[in-house]
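Structures follow.
Derivation of every value follows stated rules applied to the coordinates shown; laboratory data play no part. Since the model is a prediction, treat every value here as computed from it, not as a measurement. Cβ atoms are built from the backbone, for glycine too; each structure is taken alone.
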Structure I
Amino acid sequence: MNLRHIFLGMALSLGLTVAPVSHAQFSWRWWHRHDTTAPTMPTGLTASAVTPTTLTLSWKPATDNHVVKGYHIYVNGELLFSSSSTSAQITDLLAGGTRSFTVVAYDAAGNVSAPSAALSVTTPQLVVAPVPPAPTPAPLPPTPAPPAPTPAPLPPVPAPPAPVPPTPAPAAQVLWSADMESGDLSEWYGADNSGSAQSNAVTAFSAGIPPKSGNWVMQQSVTGSVGGSRMNVFPGLNALAQAGTTFYVSWWDYYPTQIKYGSADMFMIWQIASRDSGGVYSPIWGLYLNGSNFAPTLGWSPNDMAPPGPHAGESGKRFYSSTVPVPVGKWVFFEVMVTPSASYSGALKVWVNDQLALNLSGVKTRFPDGGVSGLMYTTHNAYGSGLSPTPASHYVDKVRYSLGRIPYTP
């Protein structure tokens, strides 16, 4: 995600003055539409700093008749993420696994090079630290003396017949879930880290927080002035988006303290992204936490690259704020309802601890279908800038994607 676009949108919403488009920007748009020459193939693909779950890929830069905009990184033929530099850190790999990496260069006009020569890498096995033993229970108190005999009870009054309990609603069908109890992030379908940010599986004990569903949780942190860590969920989500099937996302989230930032910065925890007709992936909706009252906010077109919307007759960045604050120092239950749509028939709802915080209808959630356009997916994030404290961390557990609401049980 282009943070400059995000900051520009926030500046506009605050009424700040924005410089006009220059002649150089106009010229760039002209050749962007007429450039059909692909970059050269990246070469010299190597892997370094290999651990059980991470490694760093490096390669020699490709060239282009104008400029190489970035590189797509593929693992086993599947797109993992894109990078604007000639190196990329790959995280959350399955320990002891072998996978094949390739790199493809692309330019601003969407032209792509031939893939680099494949690089096969096998990561070492993961040595999992033992879970600390539970403390020895306190001894039981001595057994009290038996009570004195009591008089024989009176005959019981017949009780009225018990009411027939209502038939419980059927449980929601869970399509995908992650609870990190494998001790890593192998349940997720890839990570995209940029700037100073990371996602890791840690024990609640080592993080100094109470456990929720088990010993392990996902820690997501922005560790510097700006950065983003985005964890991708299951690929089958796109089939629901294409069919317009309503689905629900729920997770437990723990914030040790409120994360604060100024008016020119932001902090995003979840997003919907989609692919346009040029094959470029852009965020469509972002779920933020307000830097002042720590309440959820939905933002349309975070990098100003979404199609017109979200409602009919609208365009450009839009923000929808809630007044329901997110508690700190305790586990919080988030739930999001998504009705996917490439037109103006979609919907979004956000609950915090079963309290409805945001409710939008008649909106888009993705690019329209056509060629490579229209694919939709979601990510769970720690993405922001100018955050306090630093590192700014939150912890995630029991993530579920389902076809119905998951009951809230504190």
Structure II
Amino acid sequence: MNLPVRVRIAPISTCNYRCLFCEIHKDILLYPNRSNNVFNMDDLRRYEPILSAAYSLSFYGGSEEPLLNKYFGEFVAYLKRKYTPRMMVNTNASVLTENLSDILVENGFDHILVSYHAGTKDGYKYLMTGDVEKVDRNLAYLFNQKKLKRKTKPKVDFNFALQKLNADEYLEVINKAKKLGINRIILTRYYGGRNKLRDKQVSFEYDVEQGNRILDEIYQTAKQSRVNLSPRKSNYWKTLPDSVQWDEENYDKHKLCFEPWLSLHFNPVLNDKDCHYVGVCNRIELFKINYRIANLSKDMFNKLWNHPILQYIRETVNSENINPICKFCKNRSLATLRNIDEKRYAQIRDNTVEKLFHEFHTRYNSEPIEGIEILKGHHCPDERYIELTSNSHSNNPYSRSNT
């Protein structure tokens, strides 16, 4: 089977921000001495057999800031000139230097998704812990260089996750988007997470009427300002039930997934050096790879891409005999369960991951590949985090009055 056409890779495993809504706080708690894992040009060349076959290449994964990698500009120039893949990066843009902007414009880098969840200086500092004026200067330079060079790339989008703590920021975000030549604002609904806001009920799921009213205001304001939003129509909140009845058979049998045939992700490993977790989606990691030990030849990547565990997932993802993790992913109550009972969600999620690996190891034999480990369970169990925070998360130092 041909190699994946979509590859996502994390070129570093650290971040310079501590956004209150980000799961970096979970990562810091579990891995206080997390590895940096700075990818260099030699590492990139090790991955070249699989990167050369990709139609699209994305740089992000986990709680990390890709542009902190000082070799990022070299990666772009090398890959664009040699293979011309479609490239994107998810970034806070705080370290989008003038030199890096010049490289991105010159080499036709395709897409930058900027996390931009507040537009005012104080709001941005509070919620994202950074300097919005610096970010704006960086984006303004990029915008001006594109005009000067008569280039249309890279396209820049804002990602804005609406919640109670930034509901009064949307007007400034829209104004900045227009001023800085932003292609569109991707408007999402914040629902919660394992972060510094987990006990604050900042999601508008707890005030659906107000949240949906603000959504209408945002769409009306963006239309008047001629700023593009995605999605084009409001995706409204719905009132959460008080409880959820979990039935593992209540899954959408008509929902098809093709990620196992298309995508491969290389995500940060926080407690080991020179490593990536490998999977085909955000739901589960399948392997751990030490990229400075493994022989990353084309033959090795072919073995990885056609590994029996991936064949097992491809055979079952859309079949009547669906595997446990894909059944879990397609469950109609999944999002609701995560939002109203995170402990139960964690238990079911972790057990489901273990069940998938158990079923695979029971049914299949696979030859070992040097430098690559097949996982046996969730690489970072949610239950472990919940146990560590169950008695302490109410003592949150990040309340707005204390910041």
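Suppose distance in nm of label points 7 Å out along Cα→Cβ at positions 77 and 237 works out to 2.4; of I, II, which structure was it derived from?
I
So semi-axes √(5λ) of the Cα gyration tensor in Å, computed for just one structure, reads 45, 28, 21; which one of I, II is that?
Comparing all candidates, it corresponds to I.
Here mean count of other Cβ atoms within 10 Å over residues 333-340 has been calculated and equals 17.1, so which of I, II was it run on?
Only one of I, II returns 17.1 for mean count of other Cβ atoms within 10 Å over residues 333-340, namely II.
Given a value of 34 for percent of Cα pairs over 25 Å apart, for residues 189-340 alone, calculated from one of I, II, which structure does it belong to?
I
Please state which of the structures I, II yields -11000 when helix-only ellipticity at 222 nm (-39500 (n - 2.57) for each DSSP H run of 4 or more, over all residues; to 500) is computed from it.
This figure was derived from II.
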